[in-house]
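Values in this text are rule-based calculations from the coordinates and carry no lab data. If you're wondering where the values come from, they're calculated on a predicted model, not measured in any experiment. Cβ atoms are built from the backbone, for glycine too; each structure is taken alone.
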Structure 1
């Protein structure tokens, strides 16, 4: 083989390896074309890998005008439909989805709200974030520490989330304040944007004299809005509430409750994202008792996956505990300003 033949062979081999390793093509609004490997798309952010990147990087889904891949993906549409299909864009802002039966579904790119390669591994499906905050005032030696951790995992037909938050504060001549809350949430996705949900919640709250409140929830819900910019879901169901109070086991109580909840998540507003929840619990076994839990989280993205977060959580109980003549607060709330990092 002469020198020119060898050079041509090397170039062809390099091209074939590149094409094999990076089989997908994206066309962007600015005219760029990107050969890559698509990993996933969720909450308006597309994760891809290229031959010139050491790790995955992010592309805003709204900036993609065409996408082509012969590989099969698990795809969720804004109307709640789910299918396994390859992607082939022939015109801007739309894509033809070819499923396993050979049927072609023509949809707008904006109607795709979740995209996951079928052979994706554990780390491709995992999300995580950690943020911390600390403040200190010399007057009365006031110090406050707060931390939050979030883990999430998404499969084709279900997803689960684990969250933990903690606040501690102390100062001279005042009792220490402690509040911690953890949640394990599981959601199974049904057709037409319906879903089944179960949740286990633990709350310790010195302001409301709670050593531990354990709440088990079972219910169903529906996404009223489900796009690649935001989702809003409403859910309802049954909850069992077990409470242990500080200093007196005789006052411990349990109750059966109904619940009605709302979950709003906005994630494609530039560098800002918002997540707000609200749940009301009318008791089925304690006359007139109503509880309410709410949260509001605002996040501003910084470079290198860091962010600044502002969080607000509130717990309300119109029949709080009374322990040794001391009545717990009906309302307790926490405001947090944190610096964090996400996977």
Structure 2
């Protein structure tokens, strides 16, 4: 399109503007401008990310019709822009997932150049395999829905299972909250420290953390007789007289953590801490944490911790800088893998 000689043309790209002033009309052409928007799942995290990236949060209306249907309207021009949508699919999972899909569709129809779904917490991630007859692999279904909606790329953090990245037919960047958690515990200067994996699936995560903090490693022999029900059988490793950090990717009902804490105390452990990337904290989880002998639970703000779930034992660390840096690198087409080092 060639502008009329009486029009003013403003080119926007990477924060730069070049204008030729003319007396009558103005056309704004977006050239890969970076824009960040948020659903209603975790707007506080989105605002922190925007402060890190040093751009304003994009304007979008996200509401509900009277019958509960999701209603979305993008309230600014995004044609040709590089758009990032911050929306963890945390509880209420189905509402937040549908909101994400509706926003993605709105950006597609508004002609955004690229749409990146930033999903700090990936809901349905625990249903990642067919572990018994006649059950779905819902993590794959959700990946298909996000892709079909029109997403070009996904940025997430600490997926429950690494293979979920392969469920997508688009690029996926899976970040790790480990650097944020590691920095916090290194400053505590804990002596005679042991890192505990609460289940065999988390051994690699615990081993990497133990190596970096220079601690020994132990694990829990755990059984799940039913969903959200855990039975601690045995602690494998030396924990007597040691300070312990229980490291997991998420804490939901709190049953596993409280069971592990009880078993550790019976084995003679000293101060017991727990750390995870995603504090789901469903039902009576906070009450269980307050009542058990856990000294501190450290989580990130990948999921917004509501006021009624706050207690003195829970510490929340921000991952806004980590996600913000990844967003900047994706936008500039530079390496994201160095954030894993």
**Report entry** Given 5, 21, 27, 21, 13, 8, 4, 1, 1, 0 for P(r) over Cα pairs in 10 Å bins from 0, in percent, calculated: source structure among 1, 2
**Finding:** 1
Requested in this report: Supply the structure label, taken from 1, 2, corresponding to distance in nm of label points 7 Å out along Cα→Cβ at positions 87 and 295 with the calculated value 3.0.
Outcome: 1
Query raised in the report: Given a computed value of -8500 for helix-only ellipticity at 222 nm (-39500 (n - 2.57) for each DSSP H run of 4 or more, over all residues; to 500), which structure among 1, 2 does it belong to?
Result: 2
